[in-house]
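Scrolling down, you'll hit the structures one after another.
All of the numbers you see were taken from the coordinates with simple rules; none came from a lab. Nothing here was measured: the structure is a model prediction, and the numbers come from that model. Cβ atoms are built from the backbone, for glycine too; each structure is taken alone.
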Structure I
Amino acid sequence: MYWETLPGWVWLIYYLVIIVTFVMAIRSILRNKMRRLSFAVVLFSISVPILLFINSIERDKEMTEFDHFVAELQAGTLWTILSMLGYGVILVWWLLLPFVRRKRLAR
């Protein structure tokens, strides 16, 4: 059985971003910078890929993982909403990260 899937370079970029996010969040926790948000980012950077993997198993053969995600998001399934929440938290963390670094450099 062969399923449609995204190109390998997409998966490489996705997992590199997730790994860098995880490492940077651990670093922020150890340096006492944005501890609560960084802890949430660590949890989401682990749980969201697992959640996406588990739920992409049941997709149709003709659909890629992204097509399946969008279709399930339009249907309003809980796992896609939790994934979007996780991506939102990670995005907010990345957007706040330069401001925390700039404040530290100003001292």
Structure II
Amino acid sequence: MRKTGLTLGYRTIENARRCILGDVGVTVRGHEFHYSTLVARGPLHYACALSDAEGRSKGQDGLMSGNVLALYTHLHFASQPTVAVSLVESAARTASRADSMARRRRGGNC
């Protein structure tokens, strides 16, 4: 990232692909407040389309890598409660997989 001017405003993100926020088409509101910009050093995979409060496109947000989603947008969960449910379900699936892998490493004990 590099230092730049302030990016500030209300945002709406819409899932362009399935991710830990939910299915394609799910929208959630939030706000963006940061001074940095991303300088890509390889291919980037975004999950969400980003628009401002007037509906104008602001590009993409939600960088994906494995089960990680990184957003500049700070989400307002009350604007789309299903997003919070999706996050909790995703965390539960990840924890369950981690538990299963740990049991296999121990030889199935416990």
helix-only ellipticity at 222 nm (-39500 (n - 2.57) for each DSSP H run of 4 or more, over all residues; to 500) derived as -27500 - corresponding label from I, II: I
Parent structure of the calculated result 0.85, given that FRET efficiency 1/(1 + (r/R0)^6) of positions 33 and 81 (r between Cβ atoms, R0 = 30 Å, to 0.05) is the read-out and I, II the choices: II
Value 32, calculated as relative contact order in percent (Cα under 8 Å, 6 or more apart), assigned to which of I, II: I
